[in-house]
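So, here come the structures, one by one.
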Structure 1
Amino acid sequence: MKDNQQILGTEPIGRLLIKYSVPAIIGMIVNGLYNVVDRIFIGNIPGVGPLAIAGLGVTTPIMTIVLAFGMLIGVGTATNISIKLGQGKKDEAENLIGNAIMLTIIIGLLISVLGLIFSNQILHLFGASEGSLPYAKAYINIILLGCIFNLMGMTFNNLIRGDGNPRLSATIMVVGCFTNIVLDALFIMYFKMGIQGAAIATITSQFITS
C-alpha cells in the first residue's frame, strides 16, 4: 500500500489519469455486460423468450437502484480514504473501511427485505404486466437475495482502486463477468433453469467478485 501511495504522490497527473481511468472504464463496461449477457441467454429460451425478456426489462430500475447504492458507498468511501491516507491518518482510513462494510451490509439487508416484501407492487409500478410479472418476480427475488454480494463487490472494487491498484479492480470485475457468462450457459442452456438460472448465475458471479 505504501508503494501505491508513493506513486499517487509522485507520478505525473497525465499518466495517473490514464492508469486509473482506463481500468475504471473497463470495469464499468464489464458491469453493464451482466445484464446484456443475461438478456442474450434469456431471449433464446424456447417458448418464453419474449415474455422473459420483458420481465427482465422491468427489473432494470431495481438493478439500477442497487448499483446506485453500491456506487454511493464505494466511491464516497474510497474518496475519503484517499484523503485520509494522503494526510497520513491510516487509522482513520481503516475505520472508514469498517464503516463502509457495515453500511453495505445494512443497506443490502434493507433492500433485500423491502424488495422481497413489496416485489409485486414495485414491479407493477415499473410496468410489469400480468404476463411478464411471473418472470420478473422469479428473476428479481433471487437477485435481491444476493443484494449484499452485489453491493460488497462494488464497494470493495472502489476501495481497491482508491488504494492504488486499478488493474486488480478491473481484473476482478472481468473474472466476475466471465463467470456469469459460463454459468448462464450452464444453468439456462444445459440445466434448463430458465430465467431463474440467469439470476443464480448473476448472484454467484457477484459473490465470487465480492
Structure 2
Amino acid sequence: MPSSHPLQCRCGQVRGLVQPTAPATRCVCYCRDCRAFARHLGAQADVLDAFGGSEVIQVPAANVTFTQGQESLACLRLTDKGMLRWYAACCNTPIGNTMADRRMGFTGLVHTSLRGASLDASFGPVTMRTQVKSALGAPGFGSSGELAGIARMLGLVAKALLTGTYRKSPFFDAKTGAPVAVPVVLSAAELAAAHNDGP
C-alpha cells in the first residue's frame, strides 16, 4: 500500500494527498442524496455509475492534506441539517463528505477526486455497497458489507476522538471547529432539480 495517494480537482487548482488506511472502506452508495450532490454540480457523468451509484473511500479526515488551492474549497448542504458536501469551486469537482460535527472525524472522498494513481493499489477493492434499493434500473445485486463498513467507520471516529486527531481535519478550523467554508443550503427548487432522476 503506498504511503499517500494524490487528490486533485478536474482543473488541477485544488491538490492534495491522502494517507490510505488498512483495512479501508471503499463504498458505492446508491442513495438519492449522493446522486443529487453530483447532479447539482453537473458532475454526474464522471461520478455516477450505470445504476446511479457514487463511489467513496472513507478515511480519517486528518489523513487528508491539501497542498494547493484549499481556498477554493466550497461546501453545500442538501438540507439545513444535511451532511457537509465539499467540492472545488473552481471546476465543481466533488471532493468528499463530512458530518457537520468535526468530532465525527472521518470523510468519504469521492473517487473522481482521487486521480493519478490506482485506487485498487491504494485502497483495495470495493468492500461495501449500500442503499441499493434506491439504485436506478435493476442492478442485479443487493447491499453488501454494510455491517463491516459501519464498524470500520465507528472505529475511525473512536480513534480520532481518543487521539484528538479529529482537530486536524482540513475541512474545519483547528481553533474554532467551524467549517473552513460557509455551507450553502440548497433551495427547495435546487433540491428538487438535483433529486430528479428523470431523463
Structure 3
Amino acid sequence: PNARNLVAEASPKEVTIYGNGPKKVVLVDCGAKNNIVRNLIRPEITLYRVPWDYDFNQIDFDGLFLSNGPGDPNKCSVTVEHIRKAFAKEKPICGICMGNQLLAAAAGAKISKMKYGHRSHNQPVREVGTNRCFITSQNHGYAVDASTLGEGWREKYVNLNDGTNEGICHERLPFFSAQFHPEACSGPTDTLFIFEEFLNLL
C-alpha cells in the first residue's frame, strides 16, 4: 500500500463548513477521525474541513489544524508547501499524527519508515524538558528525525520505549504538534488538553 498515496484516497474531495463563530479554523483532512472534528467544534468557531491538497491559504483563518491520516507523509509535498506558506501568517498551527509529520516536513525535517511502528493504546510519552509523562494511543509507521529540524524548531515530546519523536514545536511562534492521538476513541484521554492549548491560542 505504500506505493499509493493513501492520504489522497482517505481525504474528502470538497470543503465542509461547520458552525458560524467569529474565529475561523481550517482542518486539513488527511483522513481525519470524527473525534478531531468533535473536539474542534465550539460556539465561537467556524470550522473549514478541507481536502489534503486544498490551498487553504486563500481562507483568512485564525488557526490551522493538521489531521491524522494513513500512509507515507512524503507523498504529501503539496500539503507541505501550503503549510510552509502558512508559516508567514504566524497564526496558530497544531498537528496530530500525520499532521506532526507534515509540520515537521515543512520545518525541513526528514521523515522515514520505522522498523517497528507504534500501534497500541499504551505508548508512554514524555514532554521534553519536564517529567510529565502520558499514556497515549498511537497508530503510525513513520517517524520524524528531530535532528533534521530547521532553525527555531525543537522536539516537544519523545517516546519512552524507543526514543522516537512524538511532537515538535517552534521556539517563538505558536506552532506545535503531537505524533500520538489526543482524540483517541477508544483509548486514553490523558492528552485532550492539546485541543484546549490550540484553541486558547486563537
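Here Cα extents along the principal axes in Å was derived from just one of the structures 1, 2, 3, and that gives 59, 30, 25; the source is 1. Highest-scoring entry among 1, 2, 3, by distance in nm of label points 7 Å out along Cα→Cβ at positions 59 and 187, is 2.
For which of 1, 2, 3 does relative contact order in percent (Cα under 8 Å, 6 or more apart), calculated from the coordinates, equal 18? It was calculated from structure 3. Looking at structures 1, 2, 3, which one was Rg and Dmax of the Cα atoms in Å, for residues 35-82 alone calculated from, given that it came out as 15.8, 51? For Rg and Dmax of the Cα atoms in Å, for residues 35-82 alone, the value 15.8, 51 is produced by structure 1.
If you line up 1, 2, 3 by distance in nm of label points 7 Å out along Cα→Cβ at positions 19 and 155, the top spot, with the largest value, goes to 3. Given a computed value of 60, 30, 15 for Cα extents along the principal axes in Å, for residues 11-98 alone, which structure among 1, 2, 3 does it belong to? Matching structure: 1.
Among candidates 1, 2, 3, the computation of distance in nm of label points 7 Å out along Cα→Cβ at positions 51 and 91 that gave 3.0 used structure 2.
The numbers here are math on the coordinates, done by the rules we state, and not lab data. Keep in mind that what you see is a predicted model, and the values were worked out from it rather than measured. Cβ atoms are built from the backbone, for glycine too; each structure is taken alone.
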